[in-house]
1. Which structure, out of P, Q, was relative contact order in percent (Cα under 8 Å, 6 or more apart) derived from, given a value of 28?
2. As an exercise: distance in nm of label points 7 Å out along Cα→Cβ at positions 53 and 69, calculated from one structure in P, Q, equals 0.5. Which structure is it?
3. Going by mean count of other Cβ atoms within 10 Å over residues 45-52, which of structures P, Q comes out largest?
4. Suppose you compute distance in nm of label points 7 Å out along Cα→Cβ at positions 21 and 85 for every structure in P, Q: which one lands on 3.2?
5. A value of -20500 was derived for helix-only ellipticity at 222 nm (-39500 (n - 2.57) for each DSSP H run of 4 or more, over all residues; to 500); which structure in P, Q was it taken from?
6. Among P, Q, considering only mean projected area of the Cα convex hull in nm², which has the greatest calculated value?
7. Work out the source of 19.8 here, i.e. which of P, Q gives that when mean count of other Cβ atoms within 10 Å over residues 37-44 is computed.
8. Between P, Q, which one scores greatest on mean count of other Cβ atoms within 10 Å over residues 77-84?
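Taken together, the values in this text are just the output of simple stated rules run on the coordinates, not laboratory data. Note that the structure is a prediction, hence the values are computed from the model and not measured. Cβ atoms are built from the backbone, for glycine too; each structure is taken alone.
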Structure P
Amino acid sequence: MSPALFVATLGGAGRLRPGPGTFGSAMVLPLVFLGPAACLILAAALTVAGYWAARQVATDPNEDPAWFVADEGVGMLIALSALPGASWPGVALAFALFRLFDIAKPWPISWADRQAGALGIMLDDILAGGIAAALLLALGWFAPEVLR
């Protein structure tokens, strides 16, 4: 497996069926134990690596292949960075919110999903993770016991 394909599939998780995006999102969940700052730093690093990989392996500039899951890893890491700790309720809620936004694609995620090339592949999941993170931060402010 080439380095670009390894990054794109998060080590092969993108080849798992059904639901490669769900498997890609789940791959990064253990990283929550590193803390919010580490999740954000890793999201930034995976964004750069994922953009590079998308430019290498995506053959149709108007398609986000189902097996390309580095973007799901980025979005999930962004959502996890909003958690105050690694509690099961918080991680489960972060996962559910990110997957909901990634699948439903409300605006502006739907707009980002329509962008061509590597930018479009990565940006919709970055926004889905950001919106999930914003909701988790608000929930942590107003009802912190939910995330513990």
Structure Q
Amino acid sequence: MAEQLFQIGIKAVVRNDKGEILLLRHEGTDHYKTFWDFPGGRMQPGETFEQTLERELLEEIGFSHSAKPVLVAAVMANHTIAVGDTRVPLILLAYEVTLPPDASITLGEGEEEYRLVQPAEAAELLADKYPQEFRDTLAKL
């Protein structure tokens, strides 16, 4: 039996005091069209989940979380990702974090645009990457 390989991505469901969720627009690549996603990315060797979350928030939107993040869900992404010459499944751990009221969002390199949207709209915009079960949970936040 062949060994199953996965990549792990850590995502931040960033919410403001109005309950809106922060989404980032990513340009398309050879494998994907332009899509909306949460801030976040893949774990680096030796990082914990929370260290990855902190690093990705700083890189992508210019600030980190202040309170303990809360795990919302662990899901398998609808997309696979390149690792060497092969494509492997991507497991995503989504953590809810609060956007500080005085936070100024500074997009990192490669981030095209951001939007703050209600949970139901976020669930619709994320249909390409996230499974329905997760989007149903997100819409109820």
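1. Going label by label, the one that fits is P.
2. Q
3. If we compare mean count of other Cβ atoms within 10 Å over residues 45-52 over P, Q, the biggest value is for P.
4. The correct label is P.
5. The read-out comes from structure P.
6. Q
7. Derived from the structure labelled Q.
8. Once mean count of other Cβ atoms within 10 Å over residues 77-84 is worked out for each structure, P has the highest.
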